[in-house]
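Each structure below is given as C-alpha cells.
Read-outs throughout are calculated quantities, based only on the coordinates presented, and are distinct from any laboratory measurement. Because the structure is predicted, anything quoted here is derived from the model rather than measured. Cβ atoms are built from the backbone, for glycine too; each structure is taken alone.
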Structure I
Amino acid sequence: MMNVFGIGIDVVEVGRIASSVEEFGERFITRIFTLREREYCAAKSKPELHYAARFAAKEAVAKALGTGIGKEIGWLDMEVERGASGEPIMRLSGKALMFCQAHDIHEIKISLTHAREYAAANAVALCGAQSV
C-alpha cells in the first residue's frame, strides 16, 4: 500500500513568468526548464502559460518533498512530461531522484492548470510499498 509522503500546491502569476522571460531571456529559461520543457512551451501560442504551469509544478513538488528548491533538489532535477493520454507526469533526475530513493518515494502525482493570469499545480509524493 502506498502512503502519502507529502503534498504541495503552488500558484504563479503568468505575468511574473512572462516578465522574467522578457527581462532575463535564455538565462532564466535554461536555469529553470529542461530542454524538452522549453521545446514544448515554445511550440505553444502562449508559451508563458505553459512555462508558468511548469514553474508551479516544480514548486509544488518541492513543497510535497519538504525540501524547497536549492540545496537538496534543483530546478532541472524535475521535468514535466506528457503521458500517453496527455496527463502531466513529473520525471525526476539528479538530486531529486536520489532524495526520493532515500525516502522510499516511488511516485509523484501532479496536476496543472492555467488561465489568462494564473497557473497552478499540485503534487502528491507517494511512498511505501509499490502496488502491482
Structure II
Amino acid sequence: MGFEQFGFVSYVSQAKIGEFTEYLINNRLMGTKCKKCGKVYFPPRGDCTSCLGEEIEWVEIKGEGKLVTYTQVNFAPTGFQEDVPYILALGQLNSGQHVFARFSKDVLLEQMKIGMAIQLVPCKIDEERVIYEFQMP
C-alpha cells in the first residue's frame, strides 16, 4: 500500500510520506513535524522548508478551524472533470496551518461564509482512494 491511493489522480507508489494514506484510511489526520526546528506541516512534508531539516515525525492534526476563502470550480483539471462543480477552499486550522482542500458536496455554495467554523476530515472517495475535505461541524 502506498501513496498511489491518495486523491483522484494516481501518484507514485512510494514516497517519504507514504504512510499518510494509511492514516487517512484509518480516519486519522496526521501531519509531519520537523525534529530540528519543530515546525508542523499539513499536508505532511518529507523535509522541512523552514530549516531544511530531513528528520520528521508524525503528529496528529486536529481538524477544527475557520474558512479563509473559497471558490466554486466549474472547469476542472485532469482527474476532476467528472466532479464539477465543486467548492475549493482555504482554511486555517486552530493549530495555525493553512490548508487548501475541497468542501464536502453536502455543503451548498449559499451556505459558505468567510470566517465560518469548518472541520477537516479524512474521506474515502471510493473503495481504494482517500482524500481529506472540509465539512461544516
Structure III
Amino acid sequence: MKLELTKNEYRRLLDLVYAGNWVLNSIYDEETRIADFDDVESKVFSYAKAAGFPRHSELDDDGVTVLPSDAYIQGGIQDAIREYEDTVFYEILAEELARRDMNFAPISNANVDELAERIDSYIDEFEENGIRNIGVVK
C-alpha cells in the first residue's frame, strides 16, 4: 500500500496518530500497552525526518524504535489532549449528575429535554466555577 500526503497532511497525521495512541494506550502500563498501536505510531514517526520534520522524532534507547520526540510532545499536542480531556471530563460529569438528579430514569422522548436542560445547567456551572463547588457527602 502506498499513501501520498502533502507535507501539511503528514504533519496532521502525526498529530492524529499521536493523539489516537495516547487515548488508546495512556491508561495502560508498559506491560499491558497495545503494542500494535505503538508500532504504527513508530512507523508513522519514522518518516518525520524525510518529510521535513527532523525534530519531531527520535530513537528510543533500543536504537531501533522511533518515538515522538520531546520537542514534538512539548510543541502543543499535549495541550490539545489536555483540552480534550477537560472537555470530556466536564461533559461526562454533567451528564452523570443530571441523570442522578433524575434518579437515573431511562432516557426517553418524554424526558430528553429535561436531561439536556440539566446537562446545560451543569456545563454553565463548570464553565463559571470549574469544580470549586463540587463536594462529596457521605
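Among the shown structures I, II, III, from which was the value 33 of percent of Cα pairs over 22 Å apart calculated? Value 33 for percent of Cα pairs over 22 Å apart corresponds to I out of I, II, III. Given a value of 3.0 for distance in nm of label points 7 Å out along Cα→Cβ at positions 54 and 78, point me to the structure among I, II, III it was derived from. Working through the options, I get structure II. Each of I, II, III could give helix-only ellipticity at 222 nm (-39500 (n - 2.57) for each DSSP H run of 4 or more, over all residues; to 500), but the derived value -12500 comes from I.
Could you tell me which structure in I, II, III was used to calculate relative contact order in percent (Cα under 8 Å, 6 or more apart) as 38?
I
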